[in-house]
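Structures follow.
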Structure P
Amino acid sequence: MWVLATFALVLGLLLAGQFPLMNVFDLDTGVYLMAMAASVLIIYLLVTLCAVFPSRQAATVQPAVALHEE
């Protein structure tokens with residue numbers, strides 16, 4: 001999941017990284033870069049949570065029980 005998130009983040013950061021260069025939002029570059037870093041951390045946290053909880057639920061089901069109910 002992190003690999004897919006990394007590919008998406010790299011593409012998004014390449015696009016979003018051009019906004020401070022063009023001075024689109026009239027913000028300091030430091031504020032914009034800090035917001036980008038915070039968003040990357042939040043996205044990785046969400047990806048981790050969305051990957052861990054379903055995998056823990058799936059790990060509690062025995063394979064014989066899962067195949068028996070099909």
Structure Q
Amino acid sequence: MTVSVGFACIKGETPVVILGHADRALYYAKANGRNRVCNYEELVSSGLLPPQIDQTPAELFFDGPTD
């Protein structure tokens with residue numbers, strides 16, 4: 001039996017973002033040898049994992065003529 005763990009630091013992000021980072025670190029650990037502990041921030045800073053791109057939907061507003 002092996003154990004893989006992924007974790008992320010809490011730095012003012014929402015719980016969903018923090019869990020997403022930890023999940024990415026976990027899947028990195030599983031895909032790269034299993035039986036490891038991986039920190040999301042360390043993986044990103046070392047270039048082993050690309051930073052997560054914010055996928056928050058954008059709201060567009062148009063303030064034009066109302067003819």
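Throughout, read-outs are computed from the coordinates displayed, never taken from laboratory work. Given the structure is predicted, the values throughout are model-derived calculations rather than measurements. Cβ atoms are built from the backbone, for glycine too; each structure is taken alone.
Of structures P, Q, which gives 12.1 when mean count of other Cβ atoms within 10 Å over residues 3-10 is computed from the coordinates? This figure was derived from P.
Rg and Dmax of the Cα atoms in Å computed as 19.2, 61: which structure among P, Q? The read-out comes from structure P. Source structure of the calculated read-out (helix-only ellipticity at 222 nm (-39500 (n - 2.57) for each DSSP H run of 4 or more, over all residues; to 500), -10500) within P, Q: Q.
From P, Q, which structure was Rg/Rh (Cα atoms, Kirkwood Rh), for residues 19-58 alone = 1.03 calculated on? Of the options listed, only Q reproduces it.
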